[in-house]
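**Q** In structure tokens below, several structures.
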Structure 1
């Protein structure tokens, strides 16, 4: 397992349908070591902290394994690493294999997997294709968010080590299915909510489903 590319980006204004949209989805590759902080990578930033970033979503990882499928589906010859707004383009970590609560080490930093990504309309802005948001959700190729459990440094080419995988095993793929189900499965939701590493945003979302 390995980091193939590291990306950061600051908020910027982008013209979209006659308006300016503030977004940080455009990321640039970084050469050399990057400091990992509790809330993001050095040089990175989030535009809307009500739905992006924070302790539970400090870093976004996306599997390189999905790029070939996206190139076919979008009808493009190439997609540069970082095209989905990820901080880390990875190899060897896919949604069916990694679970919420898995702990990873990259360079001298350590992380915990907290939730899948649910994209907002800005993914459509990035690709100039509004329909890609629903396409992304249907695909199950969500990638996943990481909380930082130990600050440090990482760089392109670093190995990714699975440090710990304990407790109830709910994969990112399974979490996506639970989230997208037309009829909520209360037992599955209860399992998900019980995971200590689950992000607070997802915990609140599913508690509301149980209450509703």
Structure 2
């Protein structure tokens, strides 16, 4: 039986597209967006995925929206919920409900540069290596247990846009890999760290730009 996945997105959905193209042992049972006009939602609809638009502006507060969102997700009986460019902070109640089956990708080498404008901040700090991280979501924003990271060198002539483009290419590599490991039952969390079953080092994996 394949792993049932619900994808949440807010924008163009490039990571979702990479996941959909990766031929993973999963079934994407729904694509949900808090923005009805999101390009990623239209892309999913055109390709026959079940889609749901829930406009967060129609709800009184974050808790009310997240309760509705959680109800919608649960109706699809997912094994895994994937945040693919979902641009809303999730409430603690929502995170608790899906603990251990909620993945996110962040455009930095966490724990460095949590939050927004990661590429601008990396350049401003003068770091020599930047990248992206797939992690399990916890109530501590952008600090959940790390599954896999990919690193890219920061070049002397980089701008936020050029750096972002190279990092995004790595996102499209490592997010499908993390989902594959989850679907295969290879990820386990011990003491806040992710161990990869079958890996003799039992550590999260760091890959580098090709």
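Each reported figure results from applying straightforward, stated rules to the coordinates on display, with no laboratory input. The model shown is predicted, which means the values in this text are computed figures rather than measured ones. Cβ atoms are built from the backbone, for glycine too; each structure is taken alone.
**Q** By the measure distance in nm of label points 7 Å out along Cα→Cβ at positions 99 and 171, tell me the structure among 1, 2 with the highest figure. Spell out each step's value before the answer.
**A** Details: 1: 1.2; 2: 2.8.
Checked 1, 2; max of distance in nm of label points 7 Å out along Cα→Cβ at positions 99 and 171 sits with 2.
**Q** If mean count of other Cβ atoms within 10 Å over residues 59-66 is computed to be 21.4, which of 1, 2 is the source?
**A** 1
**Q** Computing FRET efficiency 1/(1 + (r/R0)^6) of positions 27 and 107 (r between Cβ atoms, R0 = 25 Å, to 0.05) for each of 1, 2, which one ends up highest? All intermediate terms of the calculation are to be shown ahead of the outcome.
**A** Working: 1: 0.85; 2: 0.40.
Once FRET efficiency 1/(1 + (r/R0)^6) of positions 27 and 107 (r between Cβ atoms, R0 = 25 Å, to 0.05) is worked out for each structure, 1 has the highest.
**Q** Still on this structure, I have one more. Give the label, chosen from 1, 2, of the structure having the highest value of distance in nm of label points 7 Å out along Cα→Cβ at positions 155 and 195. Mind dumping the intermediate values first?
**A** Working: 1: 3.3; 2: 4.1.
Between 1, 2, the highest calculated value is found for 2.
**Q** Quick one: distance in nm of label points 7 Å out along Cα→Cβ at positions 131 and 147 came out at 3.9 when computed from one of 1, 2, so which one is it?
**A** It was calculated from structure 1.
**Q** Kindly point out which one of 1, 2 the value 26 was derived from, the read-out being relative contact order in percent (Cα under 8 Å, 6 or more apart).
**A** Matching structure: 1.
**Q** Which structure, out of 1, 2, was helix-only ellipticity at 222 nm (-39500 (n - 2.57) for each DSSP H run of 4 or more, over all residues; to 500) derived from, given a value of -6500?
**A** Going through each structure in turn, the value belongs to 1.
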